[in-house]
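Every read-out reported here was derived from the displayed coordinates using simple, explicitly stated rules and does not represent laboratory data. Everything numeric in this text was worked out from a predicted model, so none of it was measured.
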Structure I
Amino acid sequence: MAIDASKYVVLDLETNGISVNDDILSISLYKPDDGQGRIIS
């Protein structure tokens, strides 16, 4: 099975817990087709 990496973006959301009241520590986007990553927060 071939997967076209140009059709996907990876979203990484890091928090300090799993409940609704926990803080977001960072949000990152990664494009697998060109290896570019960007930290938003």
Structure II
Amino acid sequence: MSKKIKSSSVIGGIATGAIITAAAPVAVLGAVAYGLFKFFED
């Protein structure tokens, strides 16, 4: 039982890391686009 919980938490950690890795460039691009939009809006 504990072995199964451990492996699922490892899979969850890998999935979370993959999601963060995938989302980070999207968040950076979004922040840059928003900053440029605000800069040129004035």
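Can you spot which of I, II the value 59 was calculated from, given it is percent of Cα pairs over 13 Å apart?
Structure of origin is I.
For which of I, II does helix-only ellipticity at 222 nm (-39500 (n - 2.57) for each DSSP H run of 4 or more, over all residues; to 500), calculated from the coordinates, equal -35000?
The correct label is II.
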